[in-house]
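Read-outs: derived from the displayed coordinates by stated rules, not from any lab. Only a predicted model underlies this, so the values are computations on that prediction, with no experimental measurement involved. Cβ atoms are built from the backbone, for glycine too; each structure is taken alone.
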Structure I
Amino acid sequence: MHDILSSFALALSLIAGGDAELWRIVALSLEVSLASAVFACALGLPLGGLVAVREFPGRRVVIVALNALLGLPSVVVGLVVYLLLSRAGPLGSLGILFTPRAIVLAQTLLVLPIVAALARQFVEDAWHEYREQLTSLGVSAVRAVPTLLWDLRYSLLTVVLAGFGRAASEVGAVMIVGGNIDGVTRVMTTAIALETSKGDLPLALGLGVILLSMVLALNAAAYAIREWSARHHG
């Protein structure tokens, strides 16, 4: 028990003291997770909106697939991206395996179904409510998507935060395509796993405290946004 308390105290001192290694890992984690969330939202929000308002053959299959991909195993995504980016793969010439760009690609593929599926549900509910009004104004289903996305911006912001949180807490795919290279691709989740296995508990605990704080802050922000939106736009 004393060793655990000592390790936790050292972890807090690393955070408060601005330990270079710890904050370098945190900075890279934030960089790749934010980039992944931005790319996933840029693709997922309009995709979810289009699926919500358009009727096309196989639409139900697409919806089921999006919902099923919410539970997509991260190691499977990592394996697929690894095969694509390896020397023998179709994208091997890019030479980005075991780089932050490979991590961004893997995390984007993981976050994209989450954003698209949740956006589809939000937009579909709004489309059912405002369809007649928009149609009477001569707005087609496709043209209605940007309008609905903007009208739902506060609700969809919680989707963006959820996507960012999913990317920041990812470890399996990141380990496979990033390689956990010190100073290059080591992010918080992979560093926690490595340092724990090495017995370096202070650094692992310090990163764990920061990661947990981030998750709590994201959830608090999402809750606050929902409450504010319900009061002012409900």
Structure II
Amino acid sequence: MSVTQNLSEVLNKIRASEKAANREENSVKLLAVSKTKPVSDIIEAYNAGQRLFGENYAKECADKARELSEAGYKDIEWHFIGPIQSNKTRLIAESCSWAESIDRVHIAERLNNQRPDSMPPLNVCLQVNISQEEQKQGIEISQVLDLSNEISKFPRLKLRGLMAIALKTDNRDILLESFRRMNEMFRTLQQKYPDIDTLSLGMTHDMDEAIAAGSTEVRIGTAIFGARDYSKKASA
């Protein structure tokens, strides 16, 4: 199937999950994860109506953003969703609308200082290691309030919410429990910060559970663009 057909199918599944969870229609946004995929695939998705794209590698993201902007695709909203290295923060600050994987004050400070004055504040989410796996990035859920307090002090950043990657399991109860804990913290943040509106949970395998638990954004890549060839990926 083509990218256009895949995108339509994914959007239909999101709408069906919203309905099954008694969620308002179009309350869940789709972030199309285009890492390692060619610009031609992004253009096809764009022509089918997609505007939000997620990337994991800073240089690849910056290169795509520049190329597509120069080609006239200026309303793409680029979300950085991968681990953020200190030496790559400028690329993200200058190229992206969102950085969804903040887990250190040091990284937030660099993004704030390197965000151009000509651009609006960079939207950020805190990444939570909800599965408590050592190999995954992110803070513990108990650290969210402290880190959010630090982030809120940076004028060139706008705190928008939380992001997490769940344990990869077929156990729906485990998924729902972890996603609901994230939603509880999300609601707590909303009471403190007026701009909090994004709970980025759910990928292809756990999208239904994430939407049932309150996710406002799902991150879908392979189901739209097909399997990835990491041997050709850009450097991080």
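Here are the numbers:
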quantity	calculated
Origin of the derived value -27000 (helix-only ellipticity at 222 nm (-39500 (n - 2.57) for each DSSP H run of 4 or more, over all residues; to 500); candidates I, II)	I
Structure responsible for 0.60, with FRET efficiency 1/(1 + (r/R0)^6) of positions 91 and 187 (r between Cβ atoms, R0 = 35 Å, to 0.05) calculated and labels I, II on offer	II
Origin of the derived value 19.0, 61 (Rg and Dmax of the Cα atoms in Å, for residues 3-122 alone; candidates I, II)	I
Origin of the derived value 22 (relative contact order in percent (Cα under 8 Å, 6 or more apart); candidates I, II)	II
Structure (I, II) behind the derived value 16.9, 47 of Rg and Dmax of the Cα atoms in Å	II
Mean count of other Cβ atoms within 10 Å over residues 163-170 from the coordinates reads 23.1; which among I, II	I
Parent structure of the calculated result 13.1, 42, given that Rg and Dmax of the Cα atoms in Å, for residues 155-202 alone is the read-out and I, II the choices	I
Mean count of other Cβ atoms within 10 Å over residues 51-58 from the coordinates reads 13.8; which among I, II	I
